[in-house]
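Next up: some structures, all given as structure tokens.
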Structure 1
Amino acid sequence: MEMPVEIVGRSPAFLIVAETAADIAAREALLDRAMGPKRRKKSSEKLRRGRRPSEGLAFVARDASGAVTGTVRMWDVVLGEGGQAALLLGPLAVDPALKNAGIGSALMRHAVAEAARLGHTAILLVGDAPYYGRFGFSAAETGALAMPGPYERHRLLALELADGALNDVQGTLKAAGRKLKAPVALTVAA
């Protein structure tokens, strides 16, 4: 069972915990504030649409009042046609009012550690190399990989959690993992 991680540092204390269904509205509002309305048009979103995050790999940061101040999720993907399993990280977002408070870094470290603990071998993301490089991500192993739809090739980054996990991988990332359940239609008898 995952234990909450309390982080105290440059900012007010916050807690990193597993995301719950009760966090969905707050997480979506936070993502809208942090990333804007175009976030739903990104290539990464195509891999997330209609899927649930990888089991045990969706987290939120809460402040002392319990409000959601940050979020990160990981998603199951397959590297190329019939390729190996990996994770796609994203989105990572922090309330814009709390930028540079260490929340994003703490969420990243926690998510990567949990992915390793759960036995995953590689994580990919689309993001800024200067930011994600400090967590070990680079474009060194992504040259033969592609995202569906438009993206900036130099921003496709990866982190091996097991040595050699990305050796000889190629192809376009494909969604995998658990699908969202379709809403149940209610019929009313006349």
Structure 2
Amino acid sequence: MCFQRKFLAVPESDLVVAGTGHSGFINGWFQHLQANYGRATIDELDAYASSIFRESVQAEGGLSGLTATIYHFGYSTQEERYIGYAYRSEQNFRSDRIQQDALGFKPVVPVTLNGNIRFPDSLIEIILEQQRQDRLLPLAERVGIGGEIEFVVMSERTIHVETVHRFSSYEAESIHIEQRTDA
């Protein structure tokens, strides 16, 4: 058990990278990106990300039965606006352009947003419901939603990250993690 941030802000590239699923794969991409492509734009990354993901999974012999999705959000110098891509293991990491002005979240939960979406409050509502649904699952099937919620805004070629919520279980989980690392 540990707290894990599953996104990386890369301000020098006006890029945010996020992931769901296999944490080792996600962290591996974060490290590889920072070490080798720290100044690459979203347009440049899209040209070779799919092949890097496929080669990485093949070299490791698969994802151990898990799935992974990597998301790239950034400013396209070619289009002169912010765009996004998803690379899903279930689709062999094919580059999939994310629909503009869309709201997506994973895991999917039944949340009705009444057209009056307010950020970050609506985001917090969704994630609290994700945590509630996750806790109903058997322990082996849980994804483990907790810690803190960080809200990322990309605008006018800047990236702003703000912690907007701390789960009520944060302190107890933090103590548990510390006790495990001390042992």
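Every number in this text was worked out from the coordinates using simple rules, so none of it is lab data. What you see is a predicted model, and the numbers here were worked out from it, not measured in a lab. Cβ atoms are built from the backbone, for glycine too; each structure is taken alone.
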Match the computed value 17 of relative contact order in percent (Cα under 8 Å, 6 or more apart) to one of the structures 1, 2, and report its label.
2
For 2.4 (distance in nm of label points 7 Å out along Cα→Cβ at positions 24 and 56, calculated) the corresponding structure among 1, 2:
1
Can you tell which of 1, 2 yields 4.5 when distance in nm of label points 7 Å out along Cα→Cβ at positions 64 and 160 is derived from it?
1
I have -5500 for helix-only ellipticity at 222 nm (-39500 (n - 2.57) for each DSSP H run of 4 or more, over all residues; to 500), calculated from one of the structures 1, 2. Which structure is it?
1
